[in-house]
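J.: Input: structures, listed below.
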Structure 1
Amino acid sequence: MASINDIRAAFPYFSQGPGATGYVYLDNAATTQKPFAVLEAMNQFYIHSCANIHRGVHRLSQSASIAFEDARGTTAQYFGVNNPQQIIFTSGATESINLLAQGLAKSHLKPGDSIMLSVLEHHANFLPWQEWAHAHQGTLKTLPLTSDFEIHWPELESHFKSGIALLSITAVSNTLGIRLPLEQIINMAKRYGVPVCIDAAQLAAHQYMNLDTLQPDFLVCSAHKLYGPTGTGILYLAPSWLNSLPISKTGGGAISKVSWEKTEYVDGALRYEAGTPNIAGVLGFAAALKKLQQWDLATCEKHEQQCLNYLEQQLIQIPEIIVYAQGKPKIGSLSFNVKGHHAFDVGSFLDRYQIAVRTGHHCTQPLMTHLNVSGTIRVSVGIYTSQDDINAFINALKKTLVHLLKYHA
């Protein structure tokens, strides 16, 4: 693994932006900073080879098309997918889930069906399924979890036996940092023929995933949480769904023949990528993935884990702090509250000390209801987070607590 200093030097935020002046960025679950390599890849496209893809016979279009498909290959390799055509480029995880929901509604999902979600879900993996359920008299069921967020396996198997049309779950909670046991869940689902969609938005930047081995039916994630640009993401389709998932977005580039009577669509990824994609974004995404492989994400994960463990150890020593899912292994994020104080107030004071954290419901309002809180303070780390960052945060938090006590005195 490269040193933390070397990694930070690869990001303009730490050499030219607010981070260069000591502003500590601990909001990586919302979006990550972008390395120079990502910006350079996007700029090189716009400056030197800007052209639409899969359309023209001229050199610029051919070059852009090759670069775009090379990026698909890079993305497939990163996610352990042998066939790059199983990687569909979208605007992000939210669009990916909506495309999937609209496609499944045309064939797989029937009126009255049941879809299972977890209480941990981001709204992006909740609202499309809720909309479908409201429109088709469907039912949303909750993944059975114990009070400490462990899977209740007998109850889950009972649900599968009774009939679930789809299981759509997050890999890692964007609020609590809890990782669900995907391997065991998928294996059980397959025994009962239940398709599984994984929202990997919060996992892919912290752990390598081999999808050919894991074998979910669908997977989504966003580039901007993987050190890539905004407005880019993927929808992964298992081989059995490639070319069989009904399209829900039509237009140029996805077709092979159009007549007044009917339209025939191409096979493979392009059938789901109608219109001009975010070409520069896809090239930037590929550049980000290459940097992560260069830095060895598996080693970076160990460093991130050390930061989170140290953070939790420091927090639980402060009597006023409530840490959620305390003691459980976490990936990327940790949420807490200060007794008697609103999360927004804490976050506002921390900003005065040049600390960026996220406050609120984190697009997980059902989880907030489950926890019986209006929101939390979330600290989320990245590959460039240092122990000095954590120490700066803890020091700022202690100063914040002093101010809050005075304010409410």
Structure 2
Amino acid sequence: MLFDYLVDEPLSYRMRPRHIDEVAGQQHVIGKDTALYKMIKNGFVPSMLFYGEPGIGKTSLAKAIAGTVNIDFISINATTAGKKDMEEAVEKARMKGKLILFIDEVHRFNKAQQDYLLPHVERGLVTLIGATTENPFHEVNPAIRSRCGQIKQLKPLQPKDIKELLVRALNDTERGLGHISIDISEKELDMISESTNGDARSALTILEEIVEASKDSSTNKIIVREELVKECVENKGFAHDKNGDIYYNLLSSLQKSIRGSDVDASLHYLARLLEGGDLTSICRRLVVIAYEDISIASPDVAVHTMMAVQAVERLGLPEARIPLANIVVEQCLSPKTNSAYKALDLALEDVRNGNIGEIPDHLKDTHYKNASKLGHGVGYKYPHNYQNSWVKQQYLPDKLKEKQYFFPKNNGKEDYFAKVYERLETLKKSTK
């Protein structure tokens, strides 16, 4: 029968690269001009760490490296492996003389596993390749990092790389779908390639699902329809993990796009965050932006942001997207300044360095009896008793009396505050 071709392993598993020349994408890591490629081609494999999003090819690259140098390969997961697994790996390394040990989720490697294995890594008996979705500089134990000469971030594949894999799977008669006739157009392959956000495993899985859904037993033909492809690729390219780099990168990208006044980019990252459903974090970040990036250049934006946050809390999704869209566009198009909080940071720096000085006596608390006997409050001038509610007097300690923290940038309404500030500074210097 035409359709009696299925095997136990998924297509994405069967199509993993067997050596580094079959690796799609990741040219910055394993391209022919890289040091790592040349090392491996010369038969030398250093211990290393790969990190990146799920489905990005960390395991596949590790296996391709092992296949290239023809060294025994063992794969374990740090969350389920115990000391016994370490002992078996080391014993096999002794028997074979060399072993590549691939540890998935290496950031979860516990101390007992580490204490047993790392001496063998140091001696070169075991070559460690660790994989993690977390930033290894934040999450991976320093003892492991110090043994890994190469720490490489894998990047999502480009659509052209994904398409190359799909075509390879369609033509491969041994591991792929090449021994059956599949009528699928270039446009449909492009739809799959562009829908999975650089996730090769997801793309090959979608292809396999499409082929399965396109089977017609009555005609013994596999003809892929565009409508079916659209249905299969829906939402496949979205990734959102509140505990991982993707989540924090999206929040960071939203803020930086608003700070840079790019409306379209800001709405894009807002949309991705909304698909994750975490309204609390979105609202919190928008409040931060209102005070950090817009601030006194447009003070009303902070009020509008808080009103939008209240609306979001009452509405929930999907309607919450409406006030969020409004405030994100308003924040993007508002004048911006960071002069206020930067001024406070300079003051904090002085305080933390002990550069504070004695509070002037005339500013000290006078609410208790006999305070004046200590000189507290004596000589204080009450500004409201003077014209324009201002009178010249010293507020900073003697040690800092000439100190300036605030440097206005004259953006938007900050221009008004800047002029007031400059006028006050002039009065301080000229009034006797």
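J.: Consider the structures 1, 2: one of them gives 0.90 for FRET efficiency 1/(1 + (r/R0)^6) of positions 31 and 215 (r between Cβ atoms, R0 = 41 Å, to 0.05) as calculated from the coordinates. Say which.
T.: Attributed to the structure labelled 1.
J.: Starting from the value 2.0: which structure in 1, 2 was distance in nm of label points 7 Å out along Cα→Cβ at positions 255 and 351 calculated from?
T.: 2
J.: Of the structures 1, 2, report the one carrying the highest value of percent of Cα pairs over 33 Å apart.
T.: 2
J.: Here helix-only ellipticity at 222 nm (-39500 (n - 2.57) for each DSSP H run of 4 or more, over all residues; to 500) was calculated and came to -12500; which of the structures 1, 2 was it taken from?
T.: 1
J.: If you don't mind, there's one more thing I want to ask. Please state which of the structures 1, 2 yields 23 when relative contact order in percent (Cα under 8 Å, 6 or more apart) is computed from it.
T.: Source structure: 1.
J.: Supply the structure label, taken from 1, 2, corresponding to log10 I(q)/I(0) by the Debye sum over Cα atoms at q = 0.12, 0.21, 0.28 Å⁻¹, for residues 279-342 alone with the calculated value -0.27, -0.74, -1.17.
T.: Working through the options, I get structure 2.
Here, each number is a calculation from the coordinates, and none is a lab measurement. This one's a predicted model, so the numbers in the text were calculated from it and none came from an experiment. Cβ atoms are built from the backbone, for glycine too; each structure is taken alone.
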